[in-house]
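No value in this document is a laboratory result; all are computed from the given coordinates. Keep in mind that what you see is a predicted model, and the values were worked out from it rather than measured. Cβ atoms are built from the backbone, for glycine too; each structure is taken alone.
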Structure 1
Amino acid sequence: MSETVQAVRGINDLLPGDAAAWQRLETVAREIFAAYGYREMRLPLLERTELFKRSIGEFTDIVEKEMYTFADRSGDSLTLRPEATAGVVRAAISNGLLHNQRQKIWTQGPMFRYERPQKGRYRQFHQIDAEALGYAGPDVDAELIMMSARIWRRLGLRGLALHLNSLGTPESRRIYREALVAYLRGHERALDDDSRRRLGGNPLRVLDSKNPAMAEIVAAAPSLADYLDEESSAHFASLRAQLDGVGIEYRVNPRLVRGLDYYSRTVFEWVTNDLGAQDAVCSGGRYDGLVAQLGGEPVPAIGWALGEERIVELMRLQGVAIEPEAVDAFLVLAGAAAETAGLRLAESLRDADGALRVESNCGGGSFKSQMKRADKSGARIALIIGDEELARGVAALKWLREERPQLDVPLAELPAAVATALGRNGH
């Protein structure tokens with residue numbers, strides 16, 4: 001017997017029994033995006049490596065250590081996408097979506113990073129992503145945050161906290177960077193290895209260190225808020241006023257910097273205490289310079305991404321009730337003639353009600369084994385057809401979850417009888 005092929009480490013299967021929570025999250029997100037006027041875009045998994053080096057930044061952990069990058073047969077360097085924003089911007093530029101236009105877009109799907117697998121952090125993970133391109137004011141920042149808050153409410157999630165910060169413009173951040181580097185150089189011997197490495201390329205990431213030994217150094221570092229330019233300060237103040245106006249609570253976190261080079265001005269994260277170290281479930285911010293950086297005309301933009309694995313786990317931990325979609329009716333078919341007639345009958349039931357979930361027994365089996373399958377399917381009723389029923393032109397309708405008498409129903413009347421039995425007459 002051949003050895004079983006194992007799954008790739010850090011890349012997980014989504015099994016049928018777990019799919020209902022994912023479907024609930026994705027349905028809620030899709031409905032809320034539509035309510036706010038965001039339209040779906042579907043993007044390729046593969047992009048040119050240059051896209052991520054230019055957008056995310058060469059000195060970020062993602063580009064330096066985590067991307068799945070390879071040369072194809074033509075020698076081009078390609079990368080499995082580690083995040084969605086760069087691909088959204090590339091697609092908008094490539095397809096002329098920003099010529100005298102503004103776009104509100106959402107997308108979803110798998111992302112890939114070579115990380116040490118742990119709970120809430122995987123090598124293939126899934127994100128739902130919302131982006132607004134061509135909008136400069138803090139009102140769209142507020143709208144995106146409001147939209148994410150509405151998703152939490154619709155899902156019934158509790159205890160999510162919003163952290164906010166402003167990174168200012170690239171120029172004000174450059175001045176702050178110089179002050180931060182000077183401060184960190186003075187404490188270089190106390191820095192951990194990650195912080196020393198970041199010091200030369202992306203020193204703001206030192207502020208995001210999760211190492212407890214770094215806490216005192218980070219707490220005493222210069223504050224970015226003291227270096228904000230006047231326009232960024234006004235933008236941030238307006239955003240806060242708008243969030244106050246709609247009743248969204250938040251905490252200003254001056255150490256929130258995000259891990260990607262393209263961010264400017266507003267950055268934010270939704271965090272929870274229920275997931276341990278992987279506490280961020282939705283993160284985003286403004287990236288006003290990215291479109292020009294990737295070859296387009298300067299266009300302001302902002303977006304966020306939520307991690308589906310983390311949200312689904314949070315739903316589980318908080319007891320958000322998700323019932324898998326059960327079958328409405330199960331066809332028990334005894335005999336070759338009944339199997340042929342049953343498949344035709346199942347189609348007529350689906351034709352009569354496109355939302356009806358009908359499962360036909362396939363693969364034969366005794367009457368007893370088929371009834372076990374019917375019960376396991378979760379169906380409310382079984383429709384039983386054997387040689388005797390077929391000869392009389394009827395199907396036996398049997399309730400599986402209620403103590404009610406079994407009925408013989410003429411085949412021609414079965415769609416109406418099933419609708420009545422399931423309370424779907426008004427469908």
Structure 2
Amino acid sequence: MKIIADFEEAKKALSRQATGLSPDAEMEKTVRGIIDEVRRRGDAALLDYTEKFDGVRLDALEIDKREIDGAFRKIDTGLLAALQLAAKRIAAFHSRQKRSLLRDNVKTNLGWVIRPLERIGVYAPGGTAPLPSSLLMTAVPARVAGVKEIILATPPGREGSVPPVMLAAARITGIDRIFSVGGAQAIAALAYGTASVPRVDKVCGPGNLYVALAKKMVFGLVGIDGLYGPSEVVIIADSTANAGYIAADLLAQAEHGSGASAILITTSKKLANGVNREIEARLATLERQGIISESLEKRGLIVIVDNFDQALELADLYAPEHLCLVVKDAASYMDRVKNAGCLFVGEDSLEVLVDYIAGPSHVLPTGGTARFGSPLNILDFVKLTTVINMDKKELSRLGRAASVLARAEGLDAHARAVEIRLSDLDRGGDK
């Protein structure tokens with residue numbers, strides 16, 4: 001991995017001068033065309049695009065209950081137990097979050113009520129690399145939040161059907177309906193609805209650039225949870241860190257894909273060199289070494305800094321999806337972290353645990369959006385309605401100021417709507 005030992009050079013490298021979605025005009029045109037076709041032709045377009053992009057001609061888009069039950073019975077018992085444990089932990093974490101954050105407040109004349117969304121669409125990447133963990137990390141929080149109906153869209157695999165592990169995860173989660181459709185066309189179907197696919201209120205879940213672009217284009221017609229780019233990690237480590245552990249974590253991050261970013265910031269030159277040696281030694285033993293090598297070559301980086309203040313400054317500048325503090329007394333630095341999607345404190349809090357089993361959703365802000373964004377959580381699946389319950393005493397106390405402000409804005413009808421009531425109050429009547 002490339003090593004940078006100059007602080008100003010590191011700031012330039014981590015400044016994210018070009019962040020967010022980076023589609024070319026042709027890609028945008030393609031996605032817009034797909035959305036328009038799905039909107040116009042519905043199911044027929046979905047079947048055609050599935051044949052074109054996934055290489056299979058489906059007889060039906062929706063997967064029936066018998067296939068789901070059959071897949072559940074086929075799953076290896078160890079894998080099934082792991083999926084169930086993950087779902088249980090995700091549910092427990094978000095149940096605790098729900099108790100903490102979601103409380104109606106209508107005890108005064110001003111308040112709010114919180115209501116779950118009626119129907120959401122979950123997009124789960126699949127195909128040649130099914131990701132049941134992403135399904136769990138999106139659908140379980142939605143279920144805990146009280147969403148009434150959850151629709152899953154996920155592409156068929158190599159054999160022309162949704163992989164059994166995805167169907168098993170969907171059953172564990174309690175997904176209501178499953179459709180074998182992926183890509184931008186799936187997002188369009190969820191947003192507009194077709195004869196088979198019901199229209200949803202919000203589309204959630206990660207996907208490739210085509211999926212992210214489609215979500216961006218349908219936003220406003222439906223809600224979206226966020227626009228997710230390639231995965232990324234920043235590890236801040238000192239001389240007490242284990243070079244083998246750090247190397248293993250960076251390799252795991254790079255395994256996400258050639259666009260993933262694996263970055264180490266350290267105060268120890270010895271650790272930096274040791275990590276590089278460990279990466280070289282371990283890389284040859286990994287099945288996805290081609291993808292990992294490309295990722296590390298394009299986006300891998302080791303930065304050597306003079307002190308922890310510089311390390312934190314660089315991390316906050318980059319605002320990573322994952323930030324790992326592998327330093328002595330790591331917990332004492334938590335309050336100094338400003339920008340991170342998920343914060344890992346100490347050597348044993350490795351990213352892989354959150355990817356699969358810890359409990360918080362692994363659907364996290366990427367591309368520097370941790371400056372203002374949050375992990376997918378319970379709040380993504382509810383809406384808040386403010387409640388106004390005024391009486392005549394409050395009207396008398398506030399009405400004249402409202403009238404003054406309305407007239408200052410040139411809104412005569414607004415002012416009169418208040419003044420007619422105030423006039424009646426002054427006369428001691430209601431009308």
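Here are some notes:
- If you line up 1, 2 by distance in nm of label points 7 Å out along Cα→Cβ at positions 201 and 369, the top spot, with the largest value, goes to 1.
- Ranking 1, 2 by Kirkwood radius over Cα pairs in Å, for residues 217-360 alone, the structure that comes out highest: 1
- Distance in nm of label points 7 Å out along Cα→Cβ at positions 273 and 385 - highest-scoring structure of 1, 2: 2
- Which entry (1, 2) yields the derived value 20 for relative contact order in percent (Cα under 8 Å, 6 or more apart): 2
- Computed -14500 for helix-only ellipticity at 222 nm (-39500 (n - 2.57) for each DSSP H run of 4 or more, over all residues; to 500) - originating structure among 1, 2: 2
- Ranked by mean count of other Cβ atoms within 10 Å over residues 41-48, structures 1, 2 are led by 2, which has the greatest value.
- When mean count of other Cβ atoms within 10 Å over residues 313-320 is calculated for each of the structures 1, 2, the largest result comes from 2.
- Source structure of the calculated read-out (mean projected area of the Cα convex hull in nm², 28.5) within 1, 2: 1.
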